[in-house]
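Visitor: Once you scroll down, you'll see the structures, which are given as structure tokens.
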Structure 1
Amino acid sequence: MEVEKTNIKDCFVIAPTVFQDSRGYFMETFNENTFKKATGLQIRFVQDNESQSNYGVIRGLHAQKGTMAQAKLVRVLKGEVLDVVVDFRPDSQTYLQHYSISLSAENKKQLFVPRGCLHGFSVLSGDAIFFYKCDNFYDRQAEYGYRFDDPAFGIDWQIAPSKRIISEKDMQLPFFESEKK
């Protein structure tokens, strides 16, 4: 497993070692001891989630706050997405900066999203199956987010505006600047 730091503190790209032969492939997607040694972080995942989305879907930007904040380890089982993390920790040196990466079934890369960061993705392939492990349970009362197209974050989702598919819930999320007033 190769672990690469990103510009966001405690956010890592993980490329697993893939063993491939004529039968197919095998890879270890998570090992708590290896992860801790490579990142210095102790993580205990308690919930797995999976979603399927079609081309043009943008999900995000989402997080949970307070004691229900979640760290996530995300990967793509089918297709390709542009995965995006926004550092939303006010005491962080990279507060409001974002990091994006192409995750695909082909490259098998994973992204570790630390607690306190907003997260989202856009689907770049015909469809995609997205999988993520969470270190805390989902709690609707702790859920919050900001608009995917918020100029405060300056994210290029790599989907033309006319092709974007956004849920009504995500369209109703606030813009960051409007909340500061």
Structure 2
Amino acid sequence: MDDIVKQAMAKWPNVPDCYGWLGLDNRGNWYMRDDRAQTLGAFDSGQPGAKGSLLQHDKLIDFIGRNYSADVLGRWFFQNGPQRVYVELQAAPLVWRVQADHSVKDHIGRSAQIQSCWLDELGHLFLAADTGLGLVHTQDMSLAADAVVQGLWLPQDVSSQDLPGEFGFVKSPYLLQLK
């Protein structure tokens, strides 16, 4: 976490949390979800416009990445100064980029050690790692298939609905806080 963020948290300890305004899609892209986007439906609903606006500012994306983490309830968030901005997830909290040597980096660029491999009913490949669960990026499926063929990863079947409970993450902190 950035030092400036830690300082802001100490200076303003009681800033309310923010829900529904930031999303992470299946390709590791961040989306800002204004009021209009939120009224169009859930982030993962598939409704046109519900994802919001794709963030394209490199320094903002890097700042989010450096301050992206999970709380004890499995809700992933971006610590924006003193405010915790919970993230709506399309599929998983991380998106893996598979390297030529079959190592992986998440959508933020952090390396991880793979612990297990999972295939859901939709054909999505997930990797559980020491840093959390992530979806393999669609552009890296050829490299992932090589890892499976070589026996480096042994996919196990899993229901997409079971992933959050099985791996301890919350897809929609917004909906959870409404309960």
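Visitor: Assign the value -6000, calculated as helix-only ellipticity at 222 nm (-39500 (n - 2.57) for each DSSP H run of 4 or more, over all residues; to 500), to the correct structure from 1, 2.
Guide: Numbers: 1: -2000; 2: -6000.
This value belongs to structure 2.
Visitor: Compute relative contact order in percent (Cα under 8 Å, 6 or more apart) for each of 1, 2 and report the one that scores greatest. Write down the numbers at each step before the final one.
Guide: Values: 1: 28; 2: 22.
When relative contact order in percent (Cα under 8 Å, 6 or more apart) is calculated for 1, 2, structure 1 comes out on top.
Visitor: Given a value of 3.5 for distance in nm of label points 7 Å out along Cα→Cβ at positions 31 and 167, calculated from one of 1, 2, which structure does it belong to?
Guide: This value belongs to structure 1.
Visitor: One of 1, 2 was used to compute distance in nm of label points 7 Å out along Cα→Cβ at positions 15 and 55, and the answer was 1.4. Which one was it? It would help to have the intermediate numbers written out before the result.
Guide: Details: 1: 2.8; 2: 1.4.
Matching structure: 2.
Visitor: For mean count of other Cβ atoms within 10 Å over residues 87-94, find whichever of 1, 2 sits highest and give me its label.
Guide: Details: 1: 15.0; 2: 24.8.
Going through 1, 2 one by one, mean count of other Cβ atoms within 10 Å over residues 87-94 is largest in 2.
Visitor: Follow-up. With distance in nm of label points 7 Å out along Cα→Cβ at positions 7 and 135 derived from the coordinates and found to be 2.4, which of 1, 2 does the value describe?
Guide: On the way: 1: 2.4; 2: 3.8.
Answer for the origin of the read-out: 1.
Bear in mind that the values in this text are calculations on the coordinates, not laboratory data. Here the structure is a predicted model, which is why all the values come from computation and not from measurement. Cβ atoms are built from the backbone, for glycine too; each structure is taken alone.
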